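The structures come next, written out as structure tokens.
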Structure 1
Amino acid sequence: MPAELLIGIDVGTYSSKGVLVNLQGEVLRQHVIPHGISMPAPGHVEQDADAVWWADTLSILKELLSGPYSGADVAGVACSAIGPTLLPLDEAGRPLRPGILYGVDIRAQDQIEALNREIGEATILAHSGMALTSQAIGPKIRWLREHEPEIWARTRTLTTASSYLTYRLTGQHVMDHHTAAHTMPLYDPKARTWTYQFALPVLGDKDLEALPRLAWGDEKAGEVTPEAAALTGLRAGTPVAVGTVDALSEAISVGVSQPGDLMVMYGSTTFFVLVQDTPTPDSRVWSVGGAFAPQHNLAAGMSTTGSLTRWIADELARELPTDQAYDALFREAAAVAPGADGLLLLPYFSGERTPINDTRAKGVIAGLTLSHTRAHLFRAALEGVGFGIRQNIEAFRDLGADVRRIVAVGGGAKTRTWLQIVSDISGEAQELPAVTVGASYGDAFLAGLAAGLLKRGDLQSWVKISDTVQPNTEMRAGYDRLYELYHDLYTQTRPTVHALGDLAEAGRGG
């Protein structure tokens, strides 16, 4: 019997997930492994490539390829992971340090400012189609070169999380165009190649050969090597797709594949992917390559959303069993009136990415009184995220991007209370897919494409919409006023929270 099953594996910020599916998109097996992150210094967020990314991948494959299934049944594999993330490798392909995570890691602010001075902000925007932010890998490469010279001297390859997993499976260093666009200013989005034009300020003594070769996420990166087969249970020679970042695979998993489709992913952070025929560069958001040639994506991301609700659960609901805390908090929040009785929260607990791009932003809670409860605070957090989502969607439309429909995905999208709050705040309907397995499901589809067993049009039969959250128009006026105050609160408190951050840094001896 020919191999006709597909495996998708996604390594996220707080968990990894794998699925085994057939060619019709039916999920046969799935497995989830929780994990954590490391924050060795303020603003530094890391994960271990082997102890987390690769170890989770091996455990997931062992679970999926047990019972009635084996590697002989698998026709293709694809991996996605948190990104864009920086991982330096030595000449043997071994990680030299933990991976430096995406935009939640804000260590490279000095390097962003230096590159803007040396190259010019306008020049970078014109070249890359977006401004340097904490999401960019280029400044983090320079940080590595300046702050860890011993590791830099041993570095032979600069890769990212999904590319590392593909490398462990195939022995090939490959990066997809979506991720490469964030390796700015080393990537030329017009030519879709690496470029030496601005390489010197970033790479110093290294050349572009330190970067993986470029391809699209649905292309074949290589085949499972005999060494990887022995470790994973996969059959040597099994096709492996190039893969991509988790957010883009998540978009594929729910059918966000046509121009005008926008995915809003409610995860530890909130991520936005809008499919475009032609790019619309802007300094507020990210203009990157799409999942499939020759598409483009307009992408954006908030820094602290699901991780904010987790913080509240961890710090303010310790008496609740872990498996019950979120349900209880959402029930409490649903009983609080819109506006949380005059409580307003800025969800910038890890700085903020788009559209304000302020790594020094901080969380602010305004309007507290003795009558406010934990339920009010949780409601205000959900609304604060809602205001940030509205702000990003409005930024897309302000620059002329076409947003035709919105699909909501992720762990937060399983909670009707939060979805209704966001729709009421933004005035936008949100479609809900019938199957919400996550990015690993999109990876399985990429695996089928890379193996030559699926066509892009097959995605329509894989994904069905089961429900739509419609905005309550009666809530709009009140939320419009709170949205104005949300903007004002950030503008008016920005100098204060920046100064507080400086004091905290000085107190730590920074």
Structure 2
Amino acid sequence: MTIMRMVYAAALDLRTDEAYYWTWSKELQLCFLDHPPMISWFVRLGTALFGDTNLGVRFAGIVAMAATQVLLADIVRRVTHNVQAVILAVLLPEAALYYGLLMAKVAPDVAAIPFAVAMMWALVRLAESNDGRWWLAAGMFGGLALLSKFTVVMLLPAVAAFLLVPSWRGRLLFSPYPWLGAVIALIVFSPVLIWNVQHDWASFRFQFVRATAPHDFSLRTLGDYIGLQFGQVGFVLLPVTLTALTLTAWRSYRAREPVGTLLSTAVLVPFLYFLWKSLTLRIGDTWPMFMWPIGFAAVAINIVKLREDGAPAWFIRSTLRWARIAVVSGIAMVVLIFLYYVAAPWNFLGRTDPIGAEAGYEQVAERLEQELKTTGATWIATSDYRTYAMMRWFFRGRVPVIQINERARFIGFRDPGMNLIADHAGLYVVRDPDNTAPLLAGTTARREPLGSVERSWRGRVMDSYTFGKLTGWTPELSPPAESPLYQWRWLAGDPDATPYA
């Protein structure tokens, strides 16, 4: 399965967000508007080993998957001392599409997952050894998880339950180690705090507005959230995991057992929170993905605990049977989807295909290359971060590429090559639905239409783009905060803007 993920990583073109994070890896900022910096460091590591290639950008995700499985195996081994349970814990993530295949792609969650599981592992070691110094390791891993993605803050209720529910709560509360662990977490997380202090808390405000923006009640977004969990975790594995977590929570809270309390709370609280938010907000595809591996550990542990608790034999057999079905059917589905994207020539989903919807940007880049030679333009402009990232990926620094709006995304970025932009003609490329946006209306830019190009995948047109030649204007890299060219789309009041994952 690891070899399969490596083939997938090397064979498929980067998606737009992956190229976006690759651009981050060239900047080495302490933080970015959208996310903390860890994913950019992951990409930097992979490209240092394999160059600016598909595999290089994605390599750290493959390592993260292996590290996650090792940690899950050791958690289950220490709790159950059962080899079959350990094997099940290793196989369960392979049976979930997101982990079995899509960990071989770049997203902040890929960085957050191993660190979040490592924090759980450190706390399990604490429960096993009764050595308070494991709080220090938990703090370090928790800080690294926060340095990867802000949503892992939702693991804090689990840590609080682990501290307060068992009978040791009085002793631990007066121990220095939990508080030292919290200090270590803040120190590790400090690059994000420093960057935000320097930039008016930009990334925190970005996330806060996304989370609190008013939306109408919608059963569609609820259905999207539930459907995504079934699709990315598994149609059998998701109910198996939720059932195991419910049984674990019921058993552990009644007995005040620390590990079961920790694992069940770490998944059920974020799951229910996202379920509630999905009534009014579209939950991003990857937002809940940091929590499910912890649930897989609970599945393996629950089977052993049922035997120890003397559960009815038929119930234990049924639980084990469904876990096996989840593994076999899930891995089969992961392999089939791998073959569909790597080896098959068909497009069954049309424009809704999640991979095909972001494929074919090389066709746009080829047309831009031709227009650069024909018009004598020396730089490329766009108004969409996805197009910006893909053009930077394909041109690899040979031509300056700039997104003229949402400049808050690029705080602290290096000079893209203003000596080739100022007083030179540029090419402006924009998706057709956005072609009428009045971004250039308040500038001195003159725009000469040059035509259009279609982006297609497996014989199906996925999108079309319009080209124009820009003259008489030099874009401002650092416009004032009140400028519509500085603000990101939600803050600018764009009613059609969608939450960026």
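Read the figures in this text as sums done on the coordinates, not as results from a lab. This one's a predicted model, so the numbers in the text were calculated from it and none came from an experiment. Cβ atoms are built from the backbone, for glycine too; each structure is taken alone.
One of 1, 2 was used to compute distance in nm of label points 7 Å out along Cα→Cβ at positions 365 and 405, and the result was 2.5. Which label is that?
Numbers: 1: 4.0; 2: 2.5.
Label of the source structure: 2.
Given a value of 16.9 for mean count of other Cβ atoms within 10 Å over residues 189-196, point me to the structure among 1, 2 it was derived from. Could you put the intermediate results ahead of the total?
On the way: 1: 14.1; 2: 16.9.
Going through each structure in turn, the value belongs to 2.
Here helix-only ellipticity at 222 nm (-39500 (n - 2.57) for each DSSP H run of 4 or more, over all residues; to 500) has been calculated and equals -18500, so which of 1, 2 was it run on? If you can, show how the numbers build up before the last one.
Numbers: 1: -11000; 2: -18500.
The read-out was computed on structure 2.
Given a computed value of 64, 51, 45 for Cα extents along the principal axes in Å, which structure among 1, 2 does it belong to?
Details: 1: 64, 51, 45; 2: 78, 52, 47.
Of the options listed, only 1 reproduces it.
With FRET efficiency 1/(1 + (r/R0)^6) of positions 101 and 485 (r between Cβ atoms, R0 = 35 Å, to 0.05) computed per structure, which member of 1, 2 shows the largest figure? Each step should come with its number before you reach the end.
Numbers: 1: 0.65; 2: 0.35.
Max of FRET efficiency 1/(1 + (r/R0)^6) of positions 101 and 485 (r between Cβ atoms, R0 = 35 Å, to 0.05): 1.
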